[in-house]
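The following blocks contain the structures, represented as structure tokens.
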Structure P
Amino acid sequence: MAATFLDTFRTLSSFDPKARDLAGAPWENYVDWAIAQGLAPLAAYNLEYRLAAGDVPDWARDRLLSVYQGSLNDNVMKLVSLKRAIDEIEGMRVLLLGAPSFAESLYPHIAFRPIADIQLLVRAEDVRALVEVLRQGEFVREGMATRGASRALSDGRTEIAIFTQILGEAAQGHLSGIFERALPMKVYGPSVFRPNHEDAVLLLALEHARSGYQVPYISYVDLRELLSGAHSLVGPYSKSLDIDALKRRAQEWNIERALYTSVAIAQRLFPEIRNVTEALKPSLRSSTQKLLDRWVIDKVVQLGSMRILRGSERWRRLLTGGN
């Protein structure tokens, strides 16, 4: 039986893909979609080096492989620029969020996780000082407006968005805990940190919800690895989650619906993590759960398009609890 779109996605997004016949996979639809979803570099590596996929069309392999090389070069450029800009910061805590943190803490190779932009979280009183440091480097231009960011700067190639109100006003009292629990990233200097394991899961779920679940599917690979304990590496997230602490924190931040939705999507996409996702799902009212299952989860796991929640502030409020 020919591989389906879902089969192809699961095989080529795995860090340990099992050999299977991909000759009849839906390459015409998959390749463009995978490139748009940030999945192409990992897919290319799997095809070339893990699956010896000689039965895959040459054009598909060539397009994916070109994106792999581009992702590697682009990621290295962005992270080197970031390090140069912030490695001498002192007197504040700067948290590196999302893709730049995940690329080396969740993925076996830095090329596998494309980095579109860089997001930093700082305390409000430190924004001015951080902007001054960045401007002393190459980040001298104002960047494009980023939803929820206090400032955005650019060096002409890379955008840095600076956040302070990441939890929203309703849960802002819990922001200090994120800074206190943060883990050092010494390679970027003494003042640079990343969220701890449980906070990283919750912040990712919150990002999904704020984006109306219109996020690149590589973000669900991020979530898969966070939930499964990043077992392909020995790093800051290579351990089991504290389930009780995570669920308690979700309740305190009032994002239980977002957590439920994100982990349910991850479970549907990657059944191998079912045990941890079932343990993580908050208890919601039956009516709320059915609503999320039908109108969000069922639609997101239909791979190949993202046509839900577009522009719906009502949905975002439901999913994020006002955050």
Structure Q
Amino acid sequence: MKKYNVVLVGALGAVGSEFRKILLQRKFPIDKIKFLDLTDVGSSVDFGDRMVTVEKPSDNSFRGYDIALFSAGADVSLQIAKQASSSGCVVIDNSSAWRMDPEVPLIVPEVNPDDVNWHKGIIANPNCSTIQMVLPLKHIHDAVRVKRVVVSTYQAVSGTGIKAIDECRSQALEILQGRGLPEINVYPHQIAFNVLPHIDVFLDNGYTKEEMKMLNETRKILGDQSIRLTATTVRVPVIYGHSEALNIETEKKITAAAVKDLLRGKPGIKVVDNPAKNEYPMPVDAVGRDEVFVGRIREDESVDNGINIWVVSDNIRKGAALNTIQIAELLIQKDMI
């Protein structure tokens, strides 16, 4: 089997740590591997049966390497992704830097795999909240054409990174131990025992950048600019696992039973929908799992052609690291590396 030289950029972050875990779990065909980060440079990190020294990105970081998995933020990606690509390394970027660039494909392998065919050295990984939404949406769109989506998200603090995870935990501990008002650093308000209808920066139209990402990325991935979508994105005191309530209006009528049948067995999707036994998707059950879980499937009685669904996924795994690695695997399957 052919093996590949791989670079992880942002190797020590929440997503970078998941990169390392998934590459080993999926037995990705690696020859050489390099870890790049801006922190703990010079430290050694376990990777299977080898130790890898963390390096700072440089002009020569990508020469002789085939694939670079980026998760170091948009600023870093904008600075060095093109340099990596020009070195002959295919960049798969997990940040927002390239997602809406018309020259860069935005890929969810189960949804639009053929879009990798036109990449020019950089491939974008979508926003975590978009990834889990478009998996079921793709099949409904193909069957009865989606006209409009109203989505409300309940997003875990891990989407902000390790510092947010630590702050949520420490705030909860402080409150439970009666220490008074908790320290607030990462978010503008307390996140423990609270919800914040605020993810990313606010734009002039009153929406947040996160909310507009969901609209623009969905249209690009599904290849349909006519889809109307409005989002309210909310940060909740959950460590791992984003949840979403989707209200979907379609051109043609589809029943709840038909949607369940449509989604069962589809790659990357697991239907969990038995309210009589209190069985429905929850973040605690999605942690560490590859699938996007779908449940609470029911018809919207307020419109003629409406469906409500509840979608849950591990945002660090499928919403970031796994999807990125699946794109790399797709390139290998297509013999494009």
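Of structures P, Q, which gives 2.0 when distance in nm of label points 7 Å out along Cα→Cβ at positions 121 and 137 is computed from the coordinates? Each step should come with its number before you reach the end.
Values: P: 2.0; Q: 3.1.
It traces back to P.
State the single structure among P, Q that was used to calculate mean count of other Cβ atoms within 10 Å over residues 97-104, giving 23.0.
It traces back to P.
Could you figure out which one of P, Q the value -14000 for helix-only ellipticity at 222 nm (-39500 (n - 2.57) for each DSSP H run of 4 or more, over all residues; to 500) was computed from? Mind dumping the intermediate values first?
Working: P: -14000; Q: -8500.
Answer for the origin of the read-out: P.
Here FRET efficiency 1/(1 + (r/R0)^6) of positions 17 and 177 (r between Cβ atoms, R0 = 35 Å, to 0.05) has been calculated and equals 0.40, so which of P, Q was it run on? All intermediate terms of the calculation are to be shown ahead of the outcome.
Working: P: 0.40; Q: 0.75.
Source structure: P.
For the read-out FRET efficiency 1/(1 + (r/R0)^6) of positions 49 and 129 (r between Cβ atoms, R0 = 41 Å, to 0.05), a value of 0.40 was computed from one structure; give its label from P, Q. Intermediate results must be reported in sequence, preceding the final value.
On the way: P: 0.40; Q: 0.70.
The value was obtained from structure P.
Read-outs throughout are calculated quantities, based only on the coordinates presented, and are distinct from any laboratory measurement. Treat the numbers as computed from the prediction; the structure is a model and nothing was measured. Cβ atoms are built from the backbone, for glycine too; each structure is taken alone.
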